[in-house]
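Have a look at these structures, which come just after this line.
Only the coordinates and a few stated rules stand behind these numbers; no lab work does. Since the structure is predicted, the reported quantities are computational estimates derived from the model, not experimental observations. Cβ atoms are built from the backbone, for glycine too; each structure is taken alone.
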Structure P
Amino acid sequence: MKFIKTFKEINRRDIKIAGGKGANLGELAFIKMPVPPGFVVLASAFERFLKETDINVEIKAMLNRINIEDLESVEESAEIIRRLIMEAEMPKSIEKEIMDSFERLGAKYVAVRSSATAEDSKIDSWAGELETYLNTARKDLIKNVKKCWASLFAPRALFYRVKKGLKRKKVSVAVVVQKMIQSDVSGVCFTVHPVTKDKNQMVIEACWGLGELLVSGQQTPDTYVVEKNSLKVLDINKNPQDKMIALDKSGNKITPVLDAKRDKQKLSTVQIKTIARISKRIEEHFGEPQDIEWTIGGGKLFIVQSRHITTL
C-alpha cells in the first residue's frame, strides 16, 4: 500500500513519514510491548491530499500572512485553513486504503491521533498541540483523519509554529489509527520524577475510565511513586473521583463513577509494579526518560503512546 503502514512496518527512524507518535508506536511493537494493533496514515497521504485538492497554495499564502502579535489574525487564518481542509474531498485512492486498513483491523472503534513530523526531536511539544479523537466509529473515520490534518493549523499550533521559526520549514502530519481499548483505568508513567528530577524514581498517575480528564487537568489522579531500581512502591497518594469518561451509544460521555469506586485506590500494588517494570524497559530501550500513556481494559495492560520527557 502506498499511504498506509502498520505498526509492524515502521520504527523510530520513521518520524519523517509516520510522525513522532507513529514512529514510537512502531518501535514499541517491535520490542514486543503490549501495544493495541493499528496503522499509520502516512504524511505522504496528507501531502497528496493538499496537492490533489489544490489547497496547498492557499494554505501557504495564509501562513505567510500570520502575525503572532495579532491573535485574532492567527485564529482567523486557522479557521480558514481548517475549513479548506474539511470541505475538500478526500482522494478516493487514499480513502480506499484507509477504509481497507480499518476493515483489516477488525475493531468497532479506533483512536485517531495526529502525529506531527517535525524532525527536531525536541519539538515533541507538538504532541500537546495536535488533536486526538477517541472511540471513532467507521462512519466518522475519514472525517476524523481530516480533523487531525486540520489540527496542524489550529490556532495554538500555528502560534507555536511561527514562534519557533517553523513557518517555512516543512512540517507535515501523519495520523495514527489504533484499536480502541475501553479503559477501566488509565494514566501516565513518567520514568523520571517530573518534579524532583530524581532519575531513580518513577511517577505513575491513574484515573478511572479514559485518560482525557487527567490529560486536560479536570481530574486529580491517584499518584504512585516507585523506586526504579527495586520497583518498590515508595508513596501512594489516593484521590477520590466522582466522574469519568466512558463510551455510550452517542459516543464519549462523562458519567458518574460508581459509589463503590469513588474513594477506591485505582491500581493494586501488582499493577503499579507491572506498569513500572514495562515503563523501565521502554526507557532502557529508548535510552532517555519517557512519558508513557497506558490503559487497562478487560484486565489487560496496554501501552498506547510513549515520548521522551521534554521538561527535564
Structure Q
Amino acid sequence: MANAIYKKIYKKIRLYDEIVIVRHIGPDPDAISSQLALRDSIKESFPNKKVYAVGSGVHKFKYIGTLDKVDETKLINPLLIVVDLPNIARIDGANYSLYKDVIKIDHHPLEDHMGEVEIVDTHASSAAEIIAELILNTKLKLDKSIAEKLFIGIVSDSNRFLLSTSKTLRIVAELIEKGHINIKDIYPKLYQRPLSEVKFQAYLAQNLTVTENGFAYIKIGTKEIDEYHVDSSTASNMINDFNYIDGIYVWTFITYAEKNNQYKINIRSRGPIINEIAAKYNGGGHKLASGVRTDSEQDVNNLLKDLDIACKLYKENIK
C-alpha cells in the first residue's frame, strides 16, 4: 500500500519541470528539514528540474540549509508539494490557488485534502520520516546531506525517538547506513545553544503559572524577548523542554508580537487531548502537540480556560 502511493508521488514529480515545496508558518526543524531534503533529493535525481523550497526562514535553523525565493507568477504550470501541513490556511510562502496540481505529504490528523495524490500518515513520527520512506522506496537519490536533514527532522519531532515506532527506527537505521552519517556530528547542532537561551529557559520555569488542575502557562511579550536577547521562535520551541514536570498535564507558551498584533500559542500535553480544543480557535495539530495563532486576546483567555478544564477532567478520570 505504502509503496503504491510513493510510486504515484514519484511519477507525479517526474512529470513537472518546475516544483515548489512548502510547509507551515512558524516552522520547526521537521518542517524545514523535510522540504529541504525533498528539494535536494529531487534536484539530485533530476538536475534539469527547477525546484524551490520556500517560506520564511528562522535564523536558529539556518544550519539545516538555505531556503529559496521565487516569483510564482512566472512559473509555467508548476507542481506544488505541501509537507508537514494539515490545512491550506497555514501554508507559508506560496499562493495555493495558483497551482493546478498538488501533492500533500503530512503526519497530522487530516483537515484539508490537497490534490489527487496525498499521503497522510498519523502514525509517522514526523514529515521527515515519510519523506525518508518516499526516497528509500523510489529512485529518488539520497546522499549524506539529505540523510542528515531527514535525521534532524525525525529526531526533533519524535523528541529523541520517544514518539516513534519500530518502523521509525528501521528507517533511521537505513538513513545512517545508506547516507553514511555520523549522528555524533548532528546532535550538537540540534541541542547546543547560547547562554542567553539557557537563562531564558530558567526565566520561563520560574514564571510559569500552574493551576490546581495541573495546567501550566506563561505569556511572553516583546519585553522578555528583548531582555534575554532571544527571538519569538526560540521561546516557542522551548516548550518541548518542559516535559516530565510532575503534576503538570498540559503546558502552554503564548508569545505576542506587537508589530502584527498576533498571539502564537504552543500547547503540549501528557494526557488530555488538545488538538480538538485548538481547532475551536482555528488551530490544530496532534492530540498531544498543537498550536493556535490569533489576534484576539479574548480567544487566548478562553483557550486557557478550556485547557484548564480539560486538565481538571483528565485529573478526575485518572484518580
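To which of P, Q does the computed value 13 (relative contact order in percent (Cα under 8 Å, 6 or more apart)) belong? Computing relative contact order in percent (Cα under 8 Å, 6 or more apart) on every structure in P, Q gives 13 only for Q. Of structures P, Q, which gives 1.00 when FRET efficiency 1/(1 + (r/R0)^6) of positions 13 and 133 (r between Cβ atoms, R0 = 30 Å, to 0.05) is computed from the coordinates? Corresponding structure: Q.
State the single structure among P, Q that was used to calculate distance in nm of label points 7 Å out along Cα→Cβ at positions 173 and 301, giving 5.5. Of the structures listed, the value fits Q. Computing distance in nm of label points 7 Å out along Cα→Cβ at positions 29 and 141 across structures P, Q gives 2.6 for structure Q.
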